Structure P
Amino acid sequence: MVKNGEFREDLYYRLSVMPIYLPPLRERKEDIPLLVNYFVESLNKKFNGKIKKIEKGYIEELMKYSWPGNIRELQNVVERSIILCEGDALTKDNVYINIEKVGQNEVVDFNYKERTLDEIVSECEREVVKRALEKYKSYREAAKHLGVSHTTIMNKIKKYKLYM
């Protein structure tokens, strides 16, 4: 990058006092259980201690993936799992990577080259709200489980025409 003029040479030498090689997560999958425990512990503070248990199947599903996004991707997957988890235990059914379930054929095709980010986000939001409304008995209960207000759910129902 220095040769291409994309990175300042003086800054490179400032940072390269002690080079450290950190292998990618796909080469050290034995770290996944420790990292998941750490992420759940720290995210539980944000989500009021929602997760009490991490089942073996959850970790096993995570171990199957190649993790091109490394630790940051793992952290995002764990947070997504916590948000979408309906109980207090993370199970293999709570593993969502790239908005798909690992080991299942439930794949969402976003056609990202033909649509805007707002359109894609709206589609995901609509699907999450729709599933919550199907699962829970009331709008208030769905709102509670999604961590939003009853008014927000009502606005989403109107926006996406999700009258049940």
Structure Q
Amino acid sequence: MFDRPKGKRADFYTMTDKRITIDYIEYAAVGEMEPLDQELVAAALEARAGSYSPYSKFRVGAALRLVDGTIVKGANQENIAYPSGLCAERTAMFAAGANYPGVAFDTLAVAGGNGAEVCEMPAAPCGACRQVMAEYQKLFDRPLKVILIGTHAIYKFSKVDDILPLIFDSLTLS
């Protein structure tokens, strides 16, 4: 732990307990969701078919709705020369960025599971994917909603901050 420097009073330092809370909606079934979200969930589930995952056998699909209504799909792509593969979330976001430059992202849905099975509880994106989501959210200056899909629960977050508290965006480049 940190000791106070010699000569400093004990009351000079103060510690405060803080708490970070997140808000999200939990659905028990896809049918409870708004039609646009149902469509995006279906697209993420379909995107799993494009997964190339011969090593982990964990197939992930992502579907990204742009603000103009376009849906861009992505799937995880593994490579024997690990870590040369890429997650489903980033394949969808990078494809959207390359093919629809300047079109803001609205909602990203993600579904993962072993083989043909989808996880009972939602699989969460890795840290790298969360950071890329945060970058695009900042780029477009609008919240990016995130839907995580499981067979027993579906979580919907209103912004990336709720799945990545304390986002790294402090670097100032000139």
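Rule-based calculations on the coordinates, nothing more; no lab input. Predicted, not measured: the structure shown is a model, and the values here were computed from it. Cβ atoms are built from the backbone, for glycine too; each structure is taken alone.
Starting from the value 0.35: which structure in P, Q was FRET efficiency 1/(1 + (r/R0)^6) of positions 74 and 130 (r between Cβ atoms, R0 = 25 Å, to 0.05) calculated from? Answer for the origin of the read-out: P.
From P, Q, which structure was helix-only ellipticity at 222 nm (-39500 (n - 2.57) for each DSSP H run of 4 or more, over all residues; to 500) = -7000 calculated on? Numbers along the way, then the final one.
Details: P: -15500; Q: -7000.
Checking each candidate, the match is Q.
Any idea which of P, Q comes out highest on distance in nm of label points 7 Å out along Cα→Cβ at positions 58 and 90? Ranking P, Q on distance in nm of label points 7 Å out along Cα→Cβ at positions 58 and 90, first place is Q. Figure out for me which of the structures P, Q the number -0.88 belongs to, where log10 I(q)/I(0) by the Debye sum over Cα atoms at q = 0.14 Å⁻¹ was derived from the coordinates. Computing log10 I(q)/I(0) by the Debye sum over Cα atoms at q = 0.14 Å⁻¹ on every structure in P, Q gives -0.88 only for P.
Looking at relative contact order in percent (Cα under 8 Å, 6 or more apart) for structures P, Q, the greatest value goes to Q. Structures P, Q were shown, and FRET efficiency 1/(1 + (r/R0)^6) of positions 26 and 138 (r between Cβ atoms, R0 = 25 Å, to 0.05) at 0.40 was computed from Q.
When FRET efficiency 1/(1 + (r/R0)^6) of positions 34 and 146 (r between Cβ atoms, R0 = 25 Å, to 0.05) is computed for each of P, Q, which one produces 0.95?
Q
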